[in-house]
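Values in this text are rule-based calculations from the coordinates and carry no lab data. What you are looking at is a predicted structure, and each value in this text was computed from that prediction instead of being measured. Cβ atoms are built from the backbone, for glycine too; each structure is taken alone.
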Structure 1
Amino acid sequence: MALLESCAFLAGIIFEIPSSAFADLLGRKKTVLLGWLISGISYIFIGASNSLFGLVVGMLFVGIGGAFVSGADTALIYDFLKKYDHEDYYPKLNVLGNFFYRFSMIFAIYAGGYLSTLNLGLNYIFRGTFQLFSLIPILLLVEVPFVREKLSYSSYIAQLKRGFVYITQNSYMQDIIIYYSLIASITWSCLYYFNNSFANDVGFSPQGQSFVFSLIYVITTTALFCLLNYTNFVKNTKLVLYVFPFMLLVALLPGFVATKLSAFFMLVGVILAGGARFSVLDGLLNKLLESKDRATTLSTINMGVNVLFIILMLVGGQIQNYFSTKEMFSLMGLIVLFVVLPFTHRIVIKHKI
């Protein structure tokens, strides 16, 4: 399964930057619409085909659809806020969206369990159908005009080059992007795959996992909502940079000795860090980017995140074959301890944050 997920992300990587260069030239809203359309149809195809071939092909196109959305959705929202000098609202707006997303996830957990008893393909069909319904509110979004070139082959190639050049323009930008990529790849691999396997390995039944993850979503989403709306946490860059590695270190390193009780609190830490990455680190990163190249630059960064994600998934798959996800959690904890945390300290000292 880890190999299949990696293949889907590999397809996303191939289309990641080309699709977002397209977004910066033709428009973010159109690109997001196209991405959601491709993904929605792909999920329905997976559920309807009910075969290995359908699953493989469908997941590849899900990755392609995700590549069109990646970068373009953030650029669409952030540039709207920037036009009205409300960039600081981005973390709050993101966590509000995450609030609704998490509670819909709770509903999906229980509904998915019931649908699986009827037909495994129904989960994919329902997911694809709801993604197609989401095209309606996307159509109502307002895209802020920004300076862009006329779409042509030469402008497309130039946009691709700018995406790569922009992320290397100064050492601070480079360091923040590396930091972001490390945190994002670890948290995303956990949210996307390892968390459920970890819960299973420590002894939670499928029914128990439904309850546990629902409770964790309520706790983490509420905590993040309060943190961003009632404190000045995001204004302290030094604190923000240190919080993520310390949170992941505590949540991941004890994996190999985890019990059901400790696993619950470890999952709270991982999911909280994963949610905060989208709300807090995305806001920090976007402040460094220019509107004209935002989608392309974000996708260039996301491509790096996806490469690290695939490496973690492939390594994790092998570890799961011989040991369990508990050991994979500890391995990621060691990566945080010996790579992410020292690099974070280096950023703070080097750039006098």
Structure 2
Amino acid sequence: MKRLVYCLVVLICFTFIIGCGDDSSGTSGTGSVKDSTNVIKIGYNTSALINGQLGHVFIHTNILEQNNLKGEVKSFADEKSLLVALKAGTLDAALTFDFPAILSLANGFDGLMVGTLGVVGRNALVVSPTSPIKQVKDLNGQKIGVTFNSAGHRDVLGWLRRAGLKPGKSIELINLNESELIGALQNKSVAGVVLSDPNLEKYYRQKYQIRADSRNYSLILIRRDYRQKNPSATANFVSAVKKAIFFANRRKGEVNNKWFAPVSGIKQDLVWACSATNSNYNSVRSIDKINLALTDSYLNILRNNVAFIKAQKIGNLPDLNKFLDAGLKKTVEKKIDPAQFKVDSVKVK
């Protein structure tokens, strides 16, 4: 009898240990949760560099299917409409820019940041080809055109502060739409403007001068409720993103020239030049080197966004960490064997 009881105790303990093992979902305490669906609705901005290219990879290849997902992929005319759809539940996930993503989280969107694709172009303070202005401090007493409550607005305040200039006192900022910026510079109603790629690259090639610059970044957002209900599908989605960026890296001609450029309206040479700022897309030569991590240095950039949004009184995000999902990294790494995944195994539709 004692022997029988001992065997039963051993069996129960063994079962308990197995049940508490590695959580393949990437979410602590949800190892037993079964996905409610493997359908994922993904959105991206039609003309967004890197994010847009990946959107086309999802549309034109079977990468989502390779990762056990049924994808519904939709493009949007701008970041605002993309994030409105995500917040409303029309989408489950979005490839977006980090500033509007943080702004959305600061205004009630209950989502999670699951990774970043890295740099997706630049912002820069630009003056005309014949301007005598050689550095930012030379703009003292002048006007600068910028789209308010944007990443460019955040950046220009930093550039001016470091140059010892104060908006409203030693310099005036003029709120202009993106389409109005270069015209205002050309008619000399402002002495400088803040441009973003691809327009930045376009006018730089026309001899417009850059006096300060910074980087824009991509952010992968997913609805918190989707993540909680579908832990495996979420991990599969991040794996698919990793494969998609590597596919774009190895098949640039097809992705840029055939798929992205004609739909985005951006000239092919600008697509190639501006996308080259992204190391995942441009320089990585093995899929295990693709880095989607939300590193400490990148989180500091996101915190700068949070501080700017609070200072401008356009939102509030007291605790950025509540919107981070760093637990997927190990799960995703287990799902992709660099020796097994080959770009040639991806089927183009």
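Out of 1, 2, which has the highest value for percent of Cα pairs over 14 Å apart, for residues 127-214 alone?
Values: 1: 81; 2: 60.
Largest calculated value belongs to 1.
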For this session: Assuming -26000 is helix-only ellipticity at 222 nm (-39500 (n - 2.57) for each DSSP H run of 4 or more, over all residues; to 500) as calculated from a single structure, say which of 1, 2 it is.
Result: 1
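When distance in nm of label points 7 Å out along Cα→Cβ at positions 167 and 255 is compared over structures 1, 2, which one is greatest? Don't jump to the answer; show the numbers that get you there.
Values: 1: 2.4; 2: 3.4.
The maximum falls on structure 2.
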Problem set entry | When volume of the Cα convex hull per residue in Å³ is computed for each of 1, 2, the largest belongs to | 2
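Once FRET efficiency 1/(1 + (r/R0)^6) of positions 63 and 135 (r between Cβ atoms, R0 = 25 Å, to 0.05) is calculated for all of 1, 2, which comes out largest?
Numbers: 1: 0.85; 2: 0.05.
That would be structure 1.
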Exercise. If we compute mean count of other Cβ atoms within 10 Å over residues 103-110 for structures 1, 2, which one ends up with the highest value?
Worked result: 2
Problem set entry | Origin of the value 1.5, where distance in nm of label points 7 Å out along Cα→Cβ at positions 95 and 335 was derived from one of 1, 2 | 2
